[in-house]
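Here, each number is a calculation from the coordinates, and none is a lab measurement. All values reported here derive from a predicted model rather than from experimental measurement. Cβ atoms are built from the backbone, for glycine too; each structure is taken alone.
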Structure 1
Amino acid sequence: MPALPIVVLPHPVGGTPLDTVLTKVDAVFDEIIHKLTSPLILKVQQIPKISGKRVDIHCSDEWTDLQHELIQRGWGDGLPLVPPTEARVVSMVHGSGSTANDIVAVIAPRMGVATVELIATNAVMAGCKPQHMPLLMTAIQAMTEPQFNLYGCQATTHCVAPLLIVNGPLAKTLNIHSGSGCFGPGPWDNGVVGRAIRLILINIGGAAPGEIDKATMGHPGKFSFCSAENEANSPWSSMSEQRGFAKDISTVTVVGGEAPHNINEHEATTSGGLLTTICGSMAQTGQNTVYYHGEPLLILGPEHAATIANDGLTKEDVQRVIYEDARIPITRFGRETIKRRLYRRLGYRYKNHHITPDTLVSIAQRWEDVMIIVAGGAGKHSMWVPTFGATRSVTRAILKKDGSSWQPEDFNE
């Protein structure tokens, strides 16, 4: 809606008394009337065009003067950047299997046109290798699917960051780690791939921290958030297989998530005892998945997964248990939250039914919405990731320009 008239009220509005909101409305009332009564200037929707130009920066030292210059221009994430020389960018583009000016996606909220070359430039600055380009391009395409709601994720006060989950044979080829310390630190490539995504979201998507990216606090995953699923040590089918992809097809799933929350359970020797602790850990107020049709993510450590599977439970069984048992007494929510969130957003579930102090609030609206993967190494720990809620995960196959699947042997040429 390029001609939509907009009037901006000063923050905050949500959760403030009605009189305060009306005072803010009164202050801009004349502007509202003007926007409502002025003719709309309709703009013709155009195919996105590549804009901008190359900038030659001459510095005496690429690791001091150039770093300062890049940060001053707002092109970084606060950490040192690999200088994006022409030779490095050309090499990165070559790894994509596409040409420099091919358009991969349009990234909100700036609606920046993500060409292969621009993605490659940010990948260089993040420290990536050319072989990472197919994964990066696929992840960006997944994030720009409407159901992911990248616009909302980029501009919210919530701490959401895109988590990349890699499945299939390319995880090993690209050195995307799934074992001990998969969320870092480590010598594996998870860090640079996740960091490239953040730089792309800032530099192409326009989500400058504190300006457009309004995260109240953020979290470390907004620097880098990437892991593979530990398929070798999982007793079940992988996330990508659950979603209909063959085992030999490599995929990336993007999840709009918070930082992982640890679940410590060293004593349970049965699935029942372990799942009781897991459900208790996930049943928390203050998470967005309670108020939306969200998809909470459970990351089971291999030892915990084995304990559950040894009792004969499938991944679908675990999803159902979490949906039924990870519930929060409604008395743990404030009256305003019940009225403004549960009743307003999920009235079909709560408002139109008899609510008692014994009413329990689920952390997902369907058992199928509970996502489960296996990752990590030795130790009786698992994690769970609440999501932004107003987002749905997207899984895409990592494909070449001709539509065929990238395979490990393609990177040995």
Structure 2
Amino acid sequence: MKIKKIGLLGLMAIALFGCKKSDDTPTPPIDPPPPANMAPGAFDLLEATDGAEGVDFLPTLTWQAATDPEGDTVSYDLFLDTADDPTTLLSGGLSATSFTVADSLERATDYNWKVVAKDTEGNTTSSVVFGFTTVGLVTPSDPVTSAAEFTARQGHASAAFDGKLWVIGGNDIDNIQHDVWSSTDGATWTLETADPGFETRSSHASVVFQNQLWVIGGVSFRQIDNGPGVPPTDELYYLEDVWSSTNGTDWIEQADTVGFGPRDGITAGVLGDKIFVIGGFDGTDYKNDVWSTTDGVTWVEETASAEFSPRSGHTTAIFDNKIWVAGGWNGVDTYNDVWYSSDGVTWTEATDDGPFSLPVNMTMTAFDGKLWVIGGFTTTAVNDIWYSSDGVEWRQSLPTAGFSARGEHTTVLFNDKLWVIGGYDGTSLVNDVWVID
């Protein structure tokens, strides 16, 4: 019995000793996690600078190199569009810190751009966003011609028709004219006819409609017989006839009297299947009525009194499937408001305070998805150029164009360029021709 007790106690001691030894064994150390791969460092955009204006259509955009903390290779994604935070990938995976835009940007448009730097582990760092505005119209230092074959004049009408530029009538230093000229390049002009059949006229309207060139209204002089022994006198009188031509040489009278009556300073535009005639002056009253025709013969009054004030010397363009009217005067007050209509009946004011300087006899033309206003008279002739993509917000493209200040000129869209022809600079009549692109 004694031997058995000793054996049992020994076994218990061994068991207890073994358990204690196991509990005192230290835990093996755990290696710390490897440090996280860090994103490339911050970097700056360089060109085009934030707020830059007049940026080329194919700019080279540059930025600083981003340094990666681990020395990883860094590539760049370039984003550019018109949103406040651009999301359109212009080019990705770039190794260089510059990129030249390959597809031409839009004229006179606000763009924003940014660059995202990325290392080989996929970590990214974005730059701030820079904004710039592309160049507007650019006028050369020299005209296409400084003296066209037609006499220097104002109040003429112009159009692009049958692959040519056209100049019709107007008044020169000697008289009111009715000659018709054309040019394929703006430099050399051909007299198509010195006597088209219609009377001499100035401040008339001209449009292209149904594959014909049209002339509408205007003002002219006629001699009044004062009886035997008394010299005749010249009288200013207003026209309401409508003429058309398929070739610019042979003209047909479509109507000798129309519903809107005699007037000058009218504007006209073609929207859909109609010619619209707007406002003007009849020798007594300034007008704000709007008339239309589908054939040049029968005219319908769309409204006897549009929402804008009666006026003459205003300008009209067709843009965004609407008729637009800007500027003008009522013989006393000048206007710098802008209005539009989709039907000629109901008119909406885009702005009552356009930034252009209360101009009369300026021109407005649609080009490259925008409206462009060029020149005109304020207290003096001006040669500034303004543009708008909506008729509400206007920005100045050029404070002074390459050509001299002028009003009663014409502006024509021809061969994807704007052409400025003739006019009066406040001192002299001119017959120069300029092309703007």
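When relative contact order in percent (Cα under 8 Å, 6 or more apart) is computed for each of 1, 2, which one produces 11?
Computed on structure 2.
Assign the value 18.2, calculated as mean count of other Cβ atoms within 10 Å over residues 115-122, to the correct structure from 1, 2.
This value belongs to structure 2.
A value of -2000 was computed for helix-only ellipticity at 222 nm (-39500 (n - 2.57) for each DSSP H run of 4 or more, over all residues; to 500); which of 1, 2 is the source structure?
2
Of structures 1, 2, which gives 174 when volume of the Cα convex hull per residue in Å³ is computed from the coordinates?
Checking each candidate, the match is 1.
With mean count of other Cβ atoms within 10 Å over residues 139-146 coming out at 14.9, pick the structure among 1, 2 it was computed from.
Derived from the structure labelled 2.
Which structure, out of 1, 2, was distance in nm of label points 7 Å out along Cα→Cβ at positions 131 and 219 calculated from, if the result is 3.1?
Structure 1 accounts for this read-out.
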